Structure P
Amino acid sequence: MGNGFIRVAAAVPRVNVADCEGNANSIIEEIKKASERRVKILVLPELCVTSYTCGDLFGHSKLLDGALAALDKIRKATTEYEGVVMVGAPLRCKTLLLNCAIAIEKGKYVAVTPKTYLPNYKEFYDKRWFASGDETPETTIDINGEEVALGSDIMLTRGDVKIAMEVCEDLWTPIPPSSTAAINGANVIVNLSASNALIGKNEYRLSLIQQQSARCLAAYVYSSCGLGESTTDIVFAGNAIVAENGKLMGACKRFCIEPQMTVSDIDIERLDNERRTTGSFGDSLRRHAKKYREIALSFEIHDEVKLEREVAKHPFVPSDDKILNDRCEEIVNIQVHGLMRRLSFTGIKSVVIGVSGGLDSTLALLVAHRTFKKMGLDVKGIIGITMPGLGTTDRTHNNALELMKALGITILNIPIDASVQQHFKDIGQDPNKHDVTFENCQARERTQILMDYSNKCGGLVIGTGDLSELALGWATYNGDHMSMYAVNVSIPKTLVKYLVRWFAVCGEDGSKGFHATLRDIVETPISPELTPADENGEIQQKTEDLVGPYELHDFFIYYTLRHGFGPKKIFLLAKAAFGDDYDEATIKKWLRIFFKRFFQQQFKRSCLPDGPKVGSASLSPRGDWRMPSDASAALWLKECDEL
């Protein structure tokens, strides 16, 4: 597929022990299904042509000849299929019998990779019938009169897609063949397996596949046999699993009486970008370089309109409630421990926070409160300052006061109207002109109060700004942009919202009113409140009306920072995630604004105060993101305009 994706599938066909022709027919049915779904890489189970449980029948020429005939039938069935099929069968190699993964494309045998590690313990007896691929010096094998490349040193390629094959037990060893293949370039690993069902084994198997895909920074496509295998001593449940860089992309239902197929679109561009930015992955090549024979595939590459892949709207926020709860606890602990270290190192026992009644300052205050509790400090050392100004509404001001009262901290209420009006006079600013000067004067006045009061009380100013605001530059330079320690600096706005909601549900103990206040803060429109309220006293200046929905921008931030994607790829993913919420024109509009602001506002990020890294994306100039403030956005904006 285009746009950096490749569609893969793991299939579990119905088999019958030693019924090679019947098994071939079942496999051909799966090939037809894969063709209809435009799958490019189809993986079938280990020894599925004969079935895995043939036992001593593997020593009979009749079965082996039947397997060759079945393979030829399967080969012919792939003539019109625009993809590559990996099928399992026993093959004779001179005096040896090998358990093989066979790649077939467009009516031709492409390559054969024999199983390297043969289990010969407990319920497994592979060495009774098969030899390891390491036991043969042969580099080709005869299949029905055709000489086909043979070995564990084979890599199948199509454009940026590089595929390596391994068989069942190979994955379960300390250093699987796929590890070496991945280090040498393979980004899709396929495994043809016959792994039986035991209590607890499925969980371990899933973990093993996910971890191998994570260690290899690769996709892992795994197919294991199911219905039809002999149940004389063991049972096979059928597993069709796809993982990508540690994430489970899909898994079939087990113990089914019908064939199963798991289909997913693998993001090759994402994997390759991850490899380039993970230096230790490339460093591994020095120790594990190996010469692979690359064999080119020729299936058609085409763009796919609808992705066979879940694209989360909120990539920073886990969809599973249990994971989200654990994640929130972990994030807050990181913030708390970062602030604890700063306070213990400096010997400071008081902090100053500007509390606006908005999401960001609420989270910062809750983190400071938990920090003081954990350090055994008096929470009166937390000085919350609310600074109502020209655009402050009763709703946010009251929420700020209620929140501080509930937490028992020191409260200061310092209105800024008079000082800002005086400043307008000093610089000749028309107070009726609600421009950037009108807004920024208020933000800087608030920061001056916080900084000066911290000097007065010997405290530390806690920054409240978040990752989303920094990415968009939605902060006043040397205003709310500045602090002495910024606890929210790497948390995106969508996640800030969930964290405050989490505190309301299961965070700090408090009165019913306290939790109600937190819930109202979550529901309050996001606003800097720097322009006057409307005639009803409601918030008029809504951030998302001005710079766009934060859920879109956080989506753009994730794929820009975490994966290095350009506008075209991000637009494709955004359509898949938000197609029911925003039309294409709206997504394009805010995507262009995102890239324009992201480049324009780098100068603010180049001088950020200290703050803890929380997730995989950060804009700290001391680690995660180093970009010149005068870098041109021309390439990105041009691609936006061409969407």
Structure Q
Amino acid sequence: MLFFKKNRQKNSFSLPSFSQWSQFFKILPKSEKILFIFLIVVFLTSLFYSVSAFYYKNTELVPSEYGTLQEGMVGQPQFINPLYAQNSEIDKALLELIFSGLVTFNDQGKIIPDLINEYHFTDDGKTFEFSIKENAKWHDGENLTMDDVIFTFGLIQDPTYLSPLQGYWTNVEIVKNSEYKGFFKLKQPYSNFMDNLANIKIMPKHIWEGMPIQAILASSDLNLASAIGSGPYMIDDMIQNQNGKNKRIRSISLARNVNYYNKKPYIQKINITFLFQKDDLSYLLKSGALDAGFVDSGVYNDKEFKAVENKEIASADYFGIFLNNQKENISNSKIREALSLATNKQEILSELSGHGYIVNSPILSEFYEFPLPKNINQYDLEKANNILNSEDFELKDGVRTKIIKKSSGFELRHSLKSGDTGSEVKKLQECLARDKDIYPDGTTNGRFGDSTKAAVIAFQEKYADEILKPSGLDKGTGKVMGATMEKLNSLCFTVPEVSNQLVIRLKTVNNPTLKKVALKIKEQWGKIGIKVEISELSTNDIKKVIRDKDYDAILFGEKFGSSPELLPYWHSSQIFDPGWNLAVYQNDDLDKLLEKSRLFSDGMDSERIEILDSIQNKILEDNPAIFLYSTNYNYLLNKKIKGFSTKKAIDQSRIFDDISNWYISEKRVWKQK
């Protein structure tokens, strides 16, 4: 029987009918059935892999717009308002998500354009010309224009509005050229102009125009729940708990801004929960209830925080010991050098769980990748001890002490006898008159008479063991010479020795980490015989101490931007309040270099970097401070969240500068040819 039927009329073949197909397996022997099934499986498998290979070859994985990020923050938001947010890390973080600035930072801490489309400096760096993107809109759909930019800087510059940013913009003029173009006019080039610009978020003129400061400060709705910005996220909801008379914000939900002018974020929502304390944050991160949050150094343990990983981010903050160069012992550069040599920075960093980097330079060469200083003091106890020995500070009862012998300014130098007159005789009489048993007459007329001679004899016989016996005499001679003169000088004309102990009053903020560092410093300096008295003060008290310069040394932190600005910390003009020259250090040559370092439009200009190198070496030559360490920001982030790439950040809030690249899920799309 033929499976394929021949059509005799048309002399051709036709396909088998369904009933004929159904008989196919019945006519095949078992071996052929097995072979046929095998070939079908091979064919289908090959087809599947061929199609899959084609699909995977011509498609690629890309982030998809999906998901919610659960963020935790310790504290409460106060002002989601560019005028006043600078005093709170939470407020600044919310600004980064909700508002936009003319410029921002990338994942390496470098300044890049944000709202700005193009910019350039002219007039030798005194004019900053720029244009802004024409597709930028506020969350309520209004266009963002140069009017909003002018309005924002006008409020900041107006002292009536009491913005903490006002001082940075007092001598800067901003001019509008057109709807999307304008320029800043500076009195002189300023190397940190771009940093100051990066701290400003633009405000919507149509929302805030005409509102006096009282209305702005009182408008909790516009400052929080209804804040209108132009950033990648917009406020969707805010939940508050009523606690007696006080309302506490429990959480804020942010929704993705689908009209964002830059790269739109992939993560659709961010829920931010505000917590009472750091332990609450750690607990929720461990349990998986939260996806992300900042924790203190040393808290993270990968066995406990299973769902999250620690994204360590280098910061431009550092801590050091600033030595008060106006204090008696610390004014000695050799003593400062010994203190530096006795400080084991690696041991201190290890005490802090090693999350950070050692700082050897006042310009943070390690962070900015500048040339390292030439004369770094390496830990060397032997050298430190030798320096203290050479400065006549000896160990006495475990403390380095210098014995200082002082004189009253007068001593008997000439032999005196009966008949002599003059000022030395009068001084002799004054000395003898201190003891009425020796010189009952007590006359101090400057004439060496019989009563004075009798007093000298009585003095010699009272101290016979020291004056007469060494010379084999039994009775006094009445003449002032040799041993008699030496004894008179020691009793009447020599001030007792003064002990100068190396005791250093070290003050710092009442903070667990800084307390730990202060105790380690005390231990290290104790090894070379220096006694350290530690005082831990509140934030308000430390401000007063800094203002009055009431310390021998202060353990404190300093902060930089995208490039180091040293003048506020080291120029002699900054010694007095409100300056931050904590070392109370003065150096005319250094002042000139600091002033010159500011006169660049680009903070990373190669010539400026050379000047900064000279500055760091000049400072380190004199050891006015001991630079210790910088701690990393420890941001715990759920492992399911990808795209995070930040390696360096100017402050914690900058963690969200790269938020548009974060994503939770992926999808496949056809490759673009």
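Just so you know, all these numbers are worked out from the coordinates, no wet-lab data involved. As the structure is a prediction and not an experimental result, all values here were calculated from the model. Cβ atoms are built from the backbone, for glycine too; each structure is taken alone.
Given 21 as the derived value for relative contact order in percent (Cα under 8 Å, 6 or more apart), which of the supplied structures P, Q does it correspond to?
This value belongs to structure Q.
So if we calculate mean count of other Cβ atoms within 10 Å over residues 181-188 for every structure here (P, Q), which label has the highest result?
P
Out of P, Q, which one gives 324 for volume of the Cα convex hull per residue in Å³ as computed from the coordinates?
Computing volume of the Cα convex hull per residue in Å³ on every structure in P, Q gives 324 only for Q.
I have 0.95 for FRET efficiency 1/(1 + (r/R0)^6) of positions 397 and 461 (r between Cβ atoms, R0 = 35 Å, to 0.05), calculated from one of the structures P, Q. Which structure is it?
Label of the source structure: P.
Match the computed value 5.2 of distance in nm of label points 7 Å out along Cα→Cβ at positions 141 and 573 to one of the structures P, Q, and report its label.
The read-out was computed on structure Q.
Given a computed value of 2.9 for distance in nm of label points 7 Å out along Cα→Cβ at positions 101 and 581, which structure among P, Q does it belong to?
Derived from the structure labelled Q.
Out of P, Q, which structure matches -12000 when helix-only ellipticity at 222 nm (-39500 (n - 2.57) for each DSSP H run of 4 or more, over all residues; to 500) is calculated?
Of the structures listed, the value fits P.
Work out which structure the value 16.4 belongs to, where mean count of other Cβ atoms within 10 Å over residues 365-372 was derived from one of P, Q.
This value belongs to structure Q.
Thinking of P, Q, which structure, once Kirkwood radius over Cα pairs in Å, for residues 189-356 alone is computed, gives back 21.5?
Comparing all candidates, it corresponds to Q.
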